[in-house]
Each structure stands twice: as C-alpha cells, then as structure tokens.
Structure 1
Amino acid sequence: MFKNALFFRIAEDFVLPPLEALDEALQRGRFVPCGATQPEAMGWIAPRGNKSLALAETIGEQLILKLCTERRALPASAVKAALDERIEKHKAETGLERVSARIKKEMKEEVVQDLLPRAFSKKSSTLLWLDPVHKFLVVDSSSLAGADKVVTALVEALSEVPGALPTLGARPVQTQTSAAAAMSHWLTTQEAPWNFSVDRDCELKAPDEQKSAVRYSRHTLEIDEVAQHIAAGKLPTQLALTWNERVSFVLTETGLVRKLKLLDVVMDGVQEGGKDDDGFDTDAAILTGELSALIPDLLEALGGEMGEAQAQAPAARADPQASSREPEPAAALAVPAGAEAPPWD
C-alpha cells in the first residue's frame, strides 16, 4: 500500500468524527477530472478502488483516505514558441519594436488557455493513514510539498463536518537528532540502533557546491572506507535499513522513509489463510500494525521526539565535521532545515 512515509503528529485532543459524517464531507470534495482549460484538479477517491463508493475507510480504529490529483502538463518550450509567435505578430500589426510586460503577460495567459485543451493529463494518487489512538498521521508522499496538499485537503474536509470538533493540529514530527547525524553515527561506529539492522545500500554526499557523492549498492557498509568519507565531510543522504527483520526501507537525510517494503515473514500465511475479497482490509491491517510498532522505534533511534515547545524553537543544525562524534541535536524529521511552516500548522 504505502511506498513512502512522511510522519505528522496530530493534536492530543483530536477526535475522529463519525465515519458517516466524514464520508459526507469528503463526498463534497470528490475528485472530478480536469476541465478542458483547467490546469489541475484534486479530490478524494475511494481507497478500496473503483468498485467502492466509500471515500473513508476504517480498519479497526485506523482511518485510510486517498487523494487523487490530475495535472495537464504544458511543455515550457511549447508555451514559449507560441508566445514568441504572438509577440512577432503583434509587432508586425502595430509597427512597434517593443511589447510591454503587461501585454506579454496577457498574451501568455491566452496561450496557456489555448494550449491546455490539447495538453496530456497525468493522474497520481496519495494514500493517507490517520491513527487517532497514537495521534499520528502518515502520508505516502516523497516530498513535504506533496504531503502539504494532502494534509490541507484533509483539514478542509474536516472543517465541513457539522459540529464543533477539535482541530487536527497536524505538524511534522521532529526529533532530537537529525537523520543525517544519526546515520553518520551508525555508519562510523558500525553499530545499528536497537531493533534495526543496516543493509547494503547507502549514499554519501558532500554538503558543498560540488555535491560530490559516493554510492554503495548491494555492498557491505562495515568497512573503514565509509567512515573515512564521513570523516572527510560527506553526510549520509540515504541509508537502507531493516526493522525487526520485518520491514525494510530507505531513510533519507530529511527523515523521509522511502522504498517501504513488508518482508516475507510478515506476509507468511496470509495467502493460505485467505484474504477478503479485494485484499484491502488485510493489507491495511497488516501495514498499519507494523508501522504502529516501527514508528516509535525509529523516533527513539533518532534521539526521541521533540515536544511541541521544542519543535517551535529554531533547530540547531548538525555539524558536518562532527559526524564521527555522538549524534547532535538537530533538525526536523521530514522537514529540511529552513523550510517554511506549512499552511495548516
């Protein structure tokens, strides 16, 4: 189900509204494909698939939603070529050598409107898992910007539910130690955190203008060469890990979890025991159960989660030259240093 995971903490007093009321609110924001001159469309679709009409699914106490986005892609070169043609035509008709910025802007808007109906559209969807028990929100997105849109859409849907409810209060999870500093420590000491093992893929990158990088693929990382690269100033930007011999993933320097995969030991017996008709309930129950146990261990491996007051204070960046020492207090999990606060915070 989930290939990536960005973690958010939600308000302690948040209470999930009745499923029927939430589904009605989501129906008002149901996905409708792009119109002929519409550059983007976004809305909720059934997590279970096209055969289902329900937009909100609960497995146990866990809520699963799915947001669909459609974009019409206009190549910049096509827009520029059409705009240049219009500008030259305008010059020939008016006899003017220069065209004002205002007219160029109007022409560009007209060009975009003319080209949009002929542009190819591309759809993508993003899963969202809300755990009202442990107060976590997990978004299957590879970027914070993409997750922002999903969380904003969720906040808007919740605001449509009748009755006064505590706000979602979602904020990116922040840890006492940055992922980059923690990964540097694990690789340098060749000691993985409790309940984790370091796998055979890693990327180290220099934090300078040249961005020189070293990548290891299917290669043992318990070698002095890795520690030497880190001592020279390179920082881990990606590291493959396995949790409890059950879930493998790649951790990035911003704390994003990528390439999430349940290992065979987790799925043993599922096929033999039989799945529900579409497999959705079983898959969702297994995934949320595994991640509910993985997330606390990952946060603990990164020094523990910051409290809300700590998270609001400016985070100290890890010193690239100090990566061979103990991990330093540092940045946000899933939020690069210096990033703007999300609109729903």
Structure 2
Amino acid sequence: MRPEDILVPTPSGVCCKPGGFHIDPTRPVEKALITHGHSDHARAGHGAVLATQETLDIMRLRYGDNFAGRTQAIAYGEMLKLDGASVSFHPAGHVLGSAQIRVECNGLRIIASGDYKDVVDPTCVPFELVRCDVFITEATFGLPVFRHHDAGGEVAKLLHSVALFPERAHLVGAYTLGKAQRVMAMLREAGHIKPVYIHGAVDSVTRYYQSRGIDLGQIELVRGVNKADLAGHIIICPPVAMGDLWSRRFPDPVVAFASGWMRVRARARQRGVTLPLVISDHADWDGLTATIRATGASEVWVTHGQEEALVHWCQTQGLKARPLDIVGYGDEEEADATANEAEA
C-alpha cells in the first residue's frame, strides 16, 4: 500500500479515505481529527471532532458549546480503530493538549505532526518522538536562518529590562493560546513574583490553563488599573493590541514581542518593538531537521510554512519529499486578531 492510498491532500486538508476522516480540515467536514486548538487548525462546524480533552475544551471556549455536531476525547497513546485505519494521538509539545496524529493502515505508519516544538515548555507535555514510515511535518520556521535562542535567556532579558526601567511598564505581545501562558510560567520559573497583568482577550484561556493545574502565579486583568500603578509591571496582550489605542494607557511602555519571528530584525522594527524576545512554540530549523532524521521516515511531506527549503533539505539527505501546498494554515496571530475584540 502506498502512503497516498491512506492520506490524500485535498482542498479541505489531509483526508484519510480508509478511515473516513480529515486531519485539521480547513473547511467543515463530516469527521475531523484536530491536532490542537489554534484556529488555523481547529475550526468550528464539523459533524464530529476527535481530539484531546484539552483541545476540545479550548475549542469550546473559543467557539461555544455547539462548535461541532458531536465530540470525542482521546488520551495520549490511546489506540482507536476508525473504519479501515488505526489512529493514536501523541504529545506535540506545541501548546496545552497539542498532539501529533499517528495513522496506521496495513502496516504503514504515517505521523501528521500538526505544529510542534522539541524544547521544554512548562505548560504542556513534551514532544514525543514516534517512529514512522512517512512524516508530515510543519515548516513554519523551515529556513536555516531560524535558529531560536534559549527561551530562558530571553525571559532573563525581559526581567533585566524591568529592573533597569522600574518607572516604565513592559508590554509583551504574545499569542493568546500557548505563548502567553508559557511566558507567564517561565517568568515564575525565573523568580518573578509580582502580579502579571493581562489583556481581556488572554483571560479565558489563561484561567483554563490554571484549572488544569498549571502554575502561572498571580494573574490580574489590566482593566481598571490606575495607569501609574503599572510602572514596573509586565502586561501581556495579543500582538495586534500593541498598536491599538489600548496600548497608549501605559506609562512610557517598553514594547516587547515574544515570537520566533523576532529573529528577523526587520519584523521587530515594523512593529515598533524595542525588546524582541525570540521565544517560539514551533521547532526551528535544527529542530525540524533533527526530528525528521529521528523519526526514521523514508518519506516526508511538508506543509504550512517554508515548504520548498525543507523539501530540498530532505532530498539532499536521500529522503523522498514533497510539499503539500494546502492553503488555510497560517500564523496564530490571525486567531488573536479576532480575540482582540475582547476589551481589556
């Protein structure tokens, strides 16, 4: 059996014909397997959704109780038979509840990675390497220029700036789901004990993380707080809020942005970011290539990101590789653009 007999790229996303389902479909389908809760992967309107409990909960927070006709939670490592295919979910290390999806049919094993990272994150289960015959990998940072710094060092840089400018607020742009909570948790690990203030759009997901036992320390909504009282404090908001009228309420803010894209200085300048923090929830070039090697896959399919560069690298390593060219997967910031409608 060929991999294409099991999984087929379609305009709606990757479709498993033997199993009768799509993985992270970009359009409503009858049966969807969802890797994680970011809105470019987790959309409302499907007939049925299979995902981890955390991903289902996050979809419910974002879309309401009726986001799908029916839902089913699956635990990491649990094997499930769906018509002619067997599936299991394995930690992806991207955000809380994120998963790689293993599809097996007639002895052929395919892993659809979703988004993933191979570094430690205190807010989610670490990435689990699963050996396979075909690996479908993301390529968000699929260029050699993207080699992320140690995230702990970036948090130390933020705290050094806070100590250096105690009269100023530090406004940190971070994606609403995952990145914001990771920054909070890493601040606590680094010994920061002051309250962290948040934009209203970050609140519901943050409270959910806390309900799952993740220690984020004292978190307060910034709404209603006196402007002068925010000097010396860290405020976390969606990236799109940094350029809004909302951001002008803070005392001479130091503007920071936690993202892998801050490796590109031009991006930081375009956003008016004075303190770029290279903290990413995606694997960088070294993480992508190391993971591909470690899976033992002889064939690699590359999706959503710098596809061609990673395909070329795979081919130089003697691997069969192809881009999937599926439209509809993008940056998590698109989700935050709508989340930002919630006023702080």
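Computed values, structure above
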{"item": "Of the structures 1, 2, the one that -0.63, -0.76, -0.82, -0.88 was derived from, the read-out being log10 I(q)/I(0) by the Debye sum over Cα atoms at q = 0.18, 0.20, 0.21, 0.22 Å⁻¹, for residues 201-256 alone", "result": "1"}
{"item": "Structure (1, 2) behind the derived value 24.0, 79 of Rg and Dmax of the Cα atoms in Å", "result": "1"}
{"item": "If mean count of other Cβ atoms within 10 Å over residues 233-240 is computed and equals 24.5, the structure in 1, 2", "result": "2"}
{"item": "Parent structure of the calculated result 18, given that relative contact order in percent (Cα under 8 Å, 6 or more apart) is the read-out and 1, 2 the choices", "result": "2"}
{"item": "Computed -10000 for helix-only ellipticity at 222 nm (-39500 (n - 2.57) for each DSSP H run of 4 or more, over all residues; to 500) - originating structure among 1, 2", "result": "1"}
{"item": "Structures 1, 2, by mean count of other Cβ atoms within 10 Å over residues 9-16: label with the highest value", "result": "2"}
{"item": "For 13.5, 42 (Rg and Dmax of the Cα atoms in Å, for residues 145-264 alone, calculated) the corresponding structure among 1, 2", "result": "2"}
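Where a number appears in this text, it was derived from the coordinates with a stated rule and is not lab data. Quantities reported herein were computed from a predicted structural model and do not represent experimental measurements. Cβ atoms are built from the backbone, for glycine too; each structure is taken alone.
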